[in-house]
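Have a look at these structures, which come just after this line.
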Structure P
Amino acid sequence: MTSTRNTAQRREVIDSLARVQGFISAQDLHGLIGRAGGKIALATVYTQLRKLAEHGEADVVMTDRGESLYRRCVVDVHHHHLACRSCGATVEIDAPEIERWSRDVAQRHGYHDLRHVLELNGICAACLSK
């Protein structure tokens, strides 16, 4: 994997993302940075978040509307997410069965350097009881 320069803009995105509880959109993070006095272009926020996700430094989930939401990765190992479509609450899940299945499928088809993302979403118990 290629190294990423630790620019002031990258640090600003990382620091701001680390202060957020849960997942946040690039637009909302950009607004948060601006309200804190930071000056960074929205396109740069998108770019930095994409790079963080590619390098495993940020988790990313997709909403039903196709919007990517990000948060600072709190687990250093490969994992997946179960997210509430209503409130956005997220649980990190370990799925060894999926890992075995994905390796088997890749091997059967001759693929190497496999990467995958599993996103499960539903309605959490708290939202369901409202």
Structure Q
Amino acid sequence: MSMHETINYLEFPSRNLAATKAFFSTVFGWTFTDYGPEYTAFSNAGMDGGFYAADQVSTTANGSALVVFCSDNLEATQDNIENAGGLIVKPIFSFPGGRRFQFTEPAGNEFAVWTDTAVTESI
């Protein structure tokens, strides 16, 4: 498959790079490479990207795109997120095709996690 004109990399703001790195390493197993004190790149996430030091956050309330993770066990992923300092901002809800919840990581960026109905029913 050609990479021409495909999404290749994602970048997010972070009010606290150390907290963001610790959270995503703990919950999702991401690895990081620092490029100076104001930028860190992540890998092992399905798509590479990075976080840059900023006062802003990425949330649906301010019109940002919502990045959605997939989980085979929604409740276990939610527990891992909460145990690592994430805040559930929209509890688990059903929608056509599955269930999901939304959370913020310790620096304030919002993400979601979903599971499809077939996976949910087999657990």
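Can you tell which of P, Q yields 2.6 when distance in nm of label points 7 Å out along Cα→Cβ at positions 11 and 115 is derived from it? It must be structure P, since only it matches.
Calculated for structures P, Q, relative contact order in percent (Cα under 8 Å, 6 or more apart) is largest in Q.
In this comparison of P, Q, the computed figure -6500 for helix-only ellipticity at 222 nm (-39500 (n - 2.57) for each DSSP H run of 4 or more, over all residues; to 500) is attributed to Q. Ranked by mean projected area of the Cα convex hull in nm², structures P, Q are led by P, which has the greatest value.
Only the coordinates and a few stated rules stand behind these numbers; no lab work does. These numbers come from a predicted model, not from an experiment. Cβ atoms are built from the backbone, for glycine too; each structure is taken alone.
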